[in-house]
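K.L.:
Alright, structures below, take your time with them.
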Structure 1
C-alpha cells in the first residue's frame with residue numbers, strides 16, 4: 001500500500017493505492033489521524049487506487065468518520081467492486097459520505113473540483 005496527501009484549500013485528500021488489510025491499515029490510520037490533528041476543515045480518503053479493502057480497513061473508515069465528526073468533514077471516494085461494493089453491502093452509505101469521484105467529494109466538503117495540490 002502507498003499513501004499520498006494533497007490539499008484543496010483547507011480540505012486534505014489522502015489517496016490510497018494497493019491493498020488495505022491487517023498489515024497496512026495501521027499505516028493508513030497513523031497518516032489519517034495525523035491529518036486530523038492539522039488545521040483542516042475536511043478529510044477525504046480516496047480509495048480509487050485500492051484493489052482490496054479488508055474488514056479492518058472498513059472498520060478504520062468508520063472510526064475515522066467518528067473521530068472527524070466533531071471537528072471536520074469526512075468523505076470517502078470509492079468505486080467498483082473492491083471498495084464501493086463492500087461499503088454498500090454493509091449499509092455504510094448511511095454512515096459514511098461515499099462518493100464515486102474525488103471531485104464529488106471535494107464539492108461535498110466545500111472544496112473546488114480539480115484544485116488539488118501536493
Structure 2
C-alpha cells in the first residue's frame with residue numbers, strides 16, 4: 001500500500017484482474033509502472049506518484065477499480081462512514097501490511113479504507 005500518514009486522502013487504487021502477469025506486462029510496457037509482488041494473488045504497482053494493486057482475489061469488475069483511502073484511526077473512520085449512512089460490505093480485516101474495511105457510498109460505489117495500525 002501507499003504511505004501511512006495521509007489521513008482521509010485517496011491512497012491506493014486496486015484493480016481486480018484475471019491474470020497478474022498479463023496486467024504487469026501491459027501496464028509496465030504502456031505506462032512504465034514498476035511492480036512488487038506480494039504472493040501469487042497480489043502485486044503492488046507504482047506509477048512514480050501513486051501506488052496501487054493488481055489482485056486476483058475478487059471478480060473482474062469492468063467499470064472501475066477499487067479506490068482505497070488511508071485513515072490514521074480505522075475504527076473511528078468506520079464509525080464516521082456508518083454514521084453518514086454508508087453500508088459496510090466487508091468489516092475490518094487484516095492483510096499483510098495493515099487492516100482495512102470496504103463500504104458502499106450513497107450511490108453504490110464500493111470504496112475501501114486502510115490503516116497500517
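Each value in this text was obtained by applying a stated rule to the coordinates, not by laboratory testing. Computed from a predicted structure; not experimentally measured. Cβ atoms are built from the backbone, for glycine too; each structure is taken alone.
K.L.:
Identify the structure, out of 1, 2, from whose coordinates distance in nm of label points 7 Å out along Cα→Cβ at positions 80 and 104 was calculated to give 2.3.
P.N.:
2
K.L.:
Assign the value -5500, calculated as helix-only ellipticity at 222 nm (-39500 (n - 2.57) for each DSSP H run of 4 or more, over all residues; to 500), to the correct structure from 1, 2.
P.N.:
That value comes from structure 2.
K.L.:
Can I ask one more? As an exercise: Cα extents along the principal axes in Å, for residues 48-87 alone, calculated from one structure in 1, 2, equals 30, 26, 17. Which structure is it?
P.N.:
Going label by label, the one that fits is 2.
K.L.:
Taking volume of the Cα convex hull per residue in Å³ as the criterion, which structure among 1, 2 has the greatest value? List each step's numbers first, then the result.
P.N.:
Values: 1: 85; 2: 102.
Sorting by volume of the Cα convex hull per residue in Å³ in descending order puts 2 first.
K.L.:
Continuing with the same structure: Assuming 0.85 is FRET efficiency 1/(1 + (r/R0)^6) of positions 56 and 72 (r between Cβ atoms, R0 = 30 Å, to 0.05) as calculated from a single structure, say which of 1, 2 it is.
P.N.:
Comparing all candidates, it corresponds to 1.
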